[in-house]
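Have a look at these structures, which come just after this line.
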Structure P
Amino acid sequence: MSLNIPPKRLFRVICICKGIPRSKICAAIENGCSTVTAVNQKTGSGSGGCNATRCGPVITELVKNRGYFDDELSDEDSW
């Protein structure tokens, strides 16, 4: 994975219902998934009991920022 993210943050669970970590979400984004739907299809996220009410907004932010959270970006990194 080529993102410059501390390992501790990569292991954070994004999809609580399915136990899917950020590393898996980021890998899907790096491998060409450019929409939340594509990430969900590739990783299985968003298909748990909450129907993406918890992970959906988080995955949206990660897709928008190519794997990063808003607070991890500097002004120079804006897409």
Structure Q
Amino acid sequence: MIVGNITGGWLADRALIPSIFGIIVWNIVFLALFFLAAHNPILAGGSLFMIGVGSAAVPALQARLMDVHATRSPWPPR
């Protein structure tokens, strides 16, 4: 998860929306791989690490949320 947070912040700084889509695809791929590799402890461990790297979505989604909030927030009332 540490690697994912560092990588996600770096990707979000480069290209926010494409990185969100890429990380979602990353998560889909490695969740499917874990489903197929769960019987082998080594492959399962590797795919679990990659699923943890998929936490890269957190900083990217948080940056997007802050961008949207800054332009569309009803608070404070005007």
Structure R
Amino acid sequence: MTPETQPIACPSCRVGSLSPGRKTVGLTRNDVTITMRNVPVMMCDTCEKATTTPAVTTNLQRISEDGLAAGTLEIEYTPPAA
């Protein structure tokens, strides 16, 4: 197995391996919950905890702020334009 194909260990349980997936995420700000669908995550095959990359986290913050400003509570995740 090459370093590029070795599984990434889960930082939470330290037992499972992370693999890419998509998940619905709820973000709460100012007592308002925004539901974000189709968020790219790395999911643990053991504890099922989902983590996001720093870039996705930054984008989630931007999208949730835009959603709050617009009064939108359900949003489809869209990656930032290149």
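Read-outs throughout are calculated quantities, based only on the coordinates presented, and are distinct from any laboratory measurement. Worth saying up front: this structure is predicted, and the values here are computed from it rather than measured.
If helix-only ellipticity at 222 nm (-39500 (n - 2.57) for each DSSP H run of 4 or more, over all residues; to 500) is calculated from each of P, Q, R, which structure is the one that comes out at -10500?
Checking each candidate, the match is P.
Of the structures labelled P, Q, R, one was used to calculate semi-axes √(5λ) of the Cα gyration tensor in Å, giving 28, 14, 9. Name it.
Among P, Q, R, the structure yielding 28, 14, 9 for semi-axes √(5λ) of the Cα gyration tensor in Å is R.
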